[in-house]
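Peer 1: Given below, in the form of structure tokens, are the structures.
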Structure 1
Amino acid sequence: MLAGLAFAVMLSGFAGSAAAAPYRLAPFKDDLFKYPAILQVQDGGNYVMVDYSKKRDLYGRDTIVEKKARPEYVSLVGAATYEYEGAYSKTLRYMGTGKVNGGAKAIVIYIHGMGGSRVQGVNEWMFGGNFNRIMNLMKHNDGAYLSPDFSDFGARGTADIRKLILDQAQRSPHAAIFIACGSWGGAICWQLAADSKAAGHISGLLLLGSNHDDRFIGSPQVTGKSRSFPVYLGHGTADPIYGWKDEVKFYNRVRAANPDYPIKVAIFNTGVHGTPIRMTDWRLILNWMLKVDGR
């Protein structure tokens, strides 16, 4: 009987260890989407310069350049259209996959740039299949992925996304919520960061070929007056819209203000404006953010 009791205690210990395992995104086509090569590493890996080759990573990855990835990069998921109440009782739409109605462990909301729409973020064939990858990562890891429309890139659009965040937080109260902003969509990312109600639910910001906001350097997150969340900056050295050196300066200024602040930057050598959307390793960055968030 004692031996049986000891065995039961041992099993319960194993069960407890398994239950305590941190939530992480399982691999999905990692060999295809991992960074081809790292040319430079600084700050203990927080700054990396990634090798980008137009011949290899654009022409070699697409069957129709910038429109359709090669089949091996895509495992179609599909996205449904949903409605949500934006700011000022305006009905808006978003496209999503995974547990958008509740029970998600992680949620990624993609904010498109100027001229985009909710459809861009669920185009599974564009950007080398990288949107398809994040859709698969969320679907197969008890997560949700949303690509919404919103009113504008100012206060109204930010209010729209804040309501969407609060709605998702209510549906999935234990989920880590990540906001990924492409190009001019970064304006909304930084406004959300400055909004205490929205920021309290954010587990990470991803800026993809986007801008920065110097006001963040003096924010409660950086100064330690409120909960911080990790920030990722992805940028191409040949981006004609936002200069990559300005983003590196911002990264360095955040680190100077708070050396322990969780911020990473990936610079894609010779990459252009859309390169970070194509090349960012979603699983690598989101798993880092989950770790920082204590998940």
Structure 2
Amino acid sequence: MNADKIQNQLLDPRADPGGDYLVRALAYGGLVRAVAVRSTDVCATAREIHGLSPVTTAALGRLLSGVLLLTPDLEKKDDSITAIIRSDGPIESMTVVGQSVGRVRGSIRHPVVPGTLIRPGKLDVGQAVGRGQLTIVRDMGLKEPYVGQVDLVSGEIAEDLTAYLSLSEQIPSAIGLGVRMDQSGVTHAGGFLVQLLPDAGDEIAEHLESRVSGFPEVSYLMEEGFNPHQILDLLFGDPEIQYSDVTPCRYECPCNRKRMEQNLLTLGAAELASLAEDPEGIQLECHFCERRYRFTQNEVRGLISG
């Protein structure tokens, strides 16, 4: 596919560009905001980078997909939204950072955890996550980031993000997330987010609640061939739904050697001097992409001297 054709597809809000992407829409006369995402490659990349077991693939994949659904609120390139889960389940913790233009990355405390099934083919993600808290940090380039926190509702991720939006940000919302796998890895992943806008009344709220409550699982629909546009078409049943834009998504970590140098400098001269005593130097590893950066003894000393 040539560059002009790709660009034309991205300009057409009803076009499926292929691969991972998210699309935004307004439904019911502009009273409901919606976002849907296909994140299969994102979740497959996370599985490969971190060596995830099936249940941790499902857990981290859902959180990656959920944060992607929130990234359309980010206007500037360096704006970010971070979701942090700290819990008492065997996973213990997960962190996902989303940035504008559909970029996302994630880390997990314990990448390999034995999973149990709720029913055939359905992993018990809630058991692997356990009880704890979800923290959302929105950094929009202001003096201080906005930080909100809620207790986990179920550990199933979609319900927890929905509770956060409804309780902490006071936005009536519904989220659906899914990650489907086979023996080869991730086959389908994605999700949707719907939010009532301020002028939506009780009738719209009740109608939408009834449609969401009986809606099929996202990963099942994707397995049946539905793309994000078609999932929203099916969810709303609104022939006048208006799609605003399409954004390709990818797993991307911005770490590099310079950033790692800056991280070392934050330790302070005394700590760096202690590290410089090791003739083997030091090695840093990025938790999001697992790249390793080695600094020799002389390089550490050079950081101290400026």
Structure 3
Amino acid sequence: MRAKMLLATVVLAAASLSFAIPRVLGQAAKLDTAAIEQATGLKGQLIADENVFKVTKPRTDVKIQVDQWAMPPFMGLGSWAAFTPAHGGHVMMMGDTVVFEDEVNPAMSAAFEAGLEVTALHNHFFFDDPKVYFMHIGGTGEATKLAAGVKKVYDKIAEIRAANPAPLRAFSGNITSASSITAAPLEAALGVKGQASQGMFKIVIGRPAAMHGVSIGKEMGINTWAAFGGSDDAAVIDGDFAMLENELQTVLRAMRKEGINIVAIHQHMSHEQPRYLFLHYWGKGKAADLAQSLKRVLDAQAAVKS
């Protein structure tokens, strides 16, 4: 009898707790949708079944053709940011931002200045005119701060289009047409031996990984590389950066601080261990300055704890 009474007490207590938990979670899960709308300057929609509040901003300021067809914003040309409750009273934000080539890097810098993260940059279409890219943003924290960060990104994009209604077709700066890069100063700045070919210079830095039980490294594509072309005084640098997931934000921020343009963020493989992300970049300037900038980015990456 005593055992039965004890069991009944436990069941009642568990039942009481099961009723209490949803109420507590419900109180912590409230989103201040009005504050998010005010901070973003956009009207949003609450999707109750997922407890997500989403704001959207269609790109209607520039006419876009895809495959020689006038693309309506409804077909996938809308920026959005979604908010949902997270742990400790915080809110998680995730979003996708429609950007043209001359908007990508200023918008990315605006996101970093607002405390947001950038997690991907890629295309969705072929044969689009002008070329359209999609920059994924995110963050966790106070809802109004996250929402204000989203607005800063959107405002930067609007600022660029107000100055130049049509997207630009090139980065600022010059590149000498014939390549005549001097390798020695770049090797000294980077501390890495490289290869020279037809006036160009390139370094490759490998990283270890395994896939399906097979060890892979530099020659299988797990590498950071940089190539220099043009002249010593009017050079271009392009390349690829191999990063662990916890290195991505540090490398992106360091690249933008150095004025190097990010042109893609994505993965190159699946099921590798550890998981690597890759970014592609493009910069213009004096070759020695570009090498020093790259070295500072490499040093920032090396300082990230595993």
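Values quoted throughout were computed directly from the atomic coordinates according to the rules given, and no laboratory measurement underlies them. All figures in this text were calculated on a predicted structure; none of them were measured in a lab.
Peer 1: 1, 2, 3: which one has log10 I(q)/I(0) by the Debye sum over Cα atoms at q = 0.10 Å⁻¹, as calculated, at -0.53?
Peer 2: It must be structure 1, since only it matches.
Peer 1: If you rank structures 1, 2, 3 by relative contact order in percent (Cα under 8 Å, 6 or more apart), which sits at the top with the largest value?
Peer 2: If we compare relative contact order in percent (Cα under 8 Å, 6 or more apart) over 1, 2, 3, the biggest value is for 2.
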